[in-house]
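Asker: Listed below are the structures to be examined.
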Structure I
Amino acid sequence: MKNIIFSTSKYLFYFSFIILLILYLFPGSLIGYFLYGNLGKQPNFISNPIGTSINHLVFFFYLSILGFIFRSNQRKFLNSFSFLFLISIIFELLHYFIPNRAFELNDLYANSSGVLLAYLIFKPFRKTRN
């Protein structure tokens, strides 16, 4: 059963990472296009004062939890945190250069916060497991 969970989280992590890569590097909002027929409109799934940045926090939290589960039985757990934290920053910085995308500091904070929050939640569970 344990191997099934790790295997599933591994494939779900890779699939989610590819989706994130496509959504982040596409010049425009693919989700906005599918929902509203407009590449320029960002969907706001959760109403909140910071706008669409909450979507970033939720997705990076989800992706980080998957990555930490997948890598928890390996010694490279800290490397996965570093990788995800760096990706959360690099992907947002790339919006400077991608047409029809805009760099937003709130999104950068939300991306990084999602990874950090997942790490802070997952790390104690990992210690009790070992």
Structure II
Amino acid sequence: MQMKKIYTDKAPAAVGPYSQAIVINGMVYTSGQIPLDPASGEVAGSDVKAQAEQVMKNLNAVLAEAGTSMDKTVKTMCFLKDMDDFAAFNEVYAAYFTEKPARSCVAVKTLPKDVLCEVEVIAAL
């Protein structure tokens, strides 16, 4: 059982002791992506829709580097700073996850860099 670490400069680099994603047994497990612009390292957008767009772009880049895509996602874990943003977040989410994978979505007290959302995925190759 061999693990492969995934890295792309089209998504933010890991800011701690972790990988952007790991591939093992035909599956990709991403780390949580927050709305950082990979070029500037700054938070992209001030509302949940703009931030969710950047999160989806980051996830898409990581999945592409791993050799898969968002339509092969089987599970997502979504973290929101405020559950009042649920509907707005879903508008962006639905445009990217058209195959409707299984999902968890929870509100959390604080996210890194005080962003409004974070998403991680499990996808098939």
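Asker: Of the structures labelled I, II, which one yields 2.9 when distance in nm of label points 7 Å out along Cα→Cβ at positions 50 and 66 is computed from its coordinates?
Answerer: II
Asker: To which of I, II does the computed value 15.6, 49 (Rg and Dmax of the Cα atoms in Å) belong?
Answerer: Here the read-out was taken from I.
Asker: Could I ask something else about it? Can you tell which of I, II yields -24000 when helix-only ellipticity at 222 nm (-39500 (n - 2.57) for each DSSP H run of 4 or more, over all residues; to 500) is derived from it?
Answerer: Only structure I yields this read-out.
Asker: Work out the source of 1.8 here, i.e. which of I, II gives that when distance in nm of label points 7 Å out along Cα→Cβ at positions 34 and 106 is computed.
Answerer: II
Asker: Computing relative contact order in percent (Cα under 8 Å, 6 or more apart) gives 31 for which of I, II?
Answerer: Clearly, the read-out refers to II.
Coordinate-derived values only; no laboratory data. These numbers come from a predicted model, not from an experiment. Cβ atoms are built from the backbone, for glycine too; each structure is taken alone.
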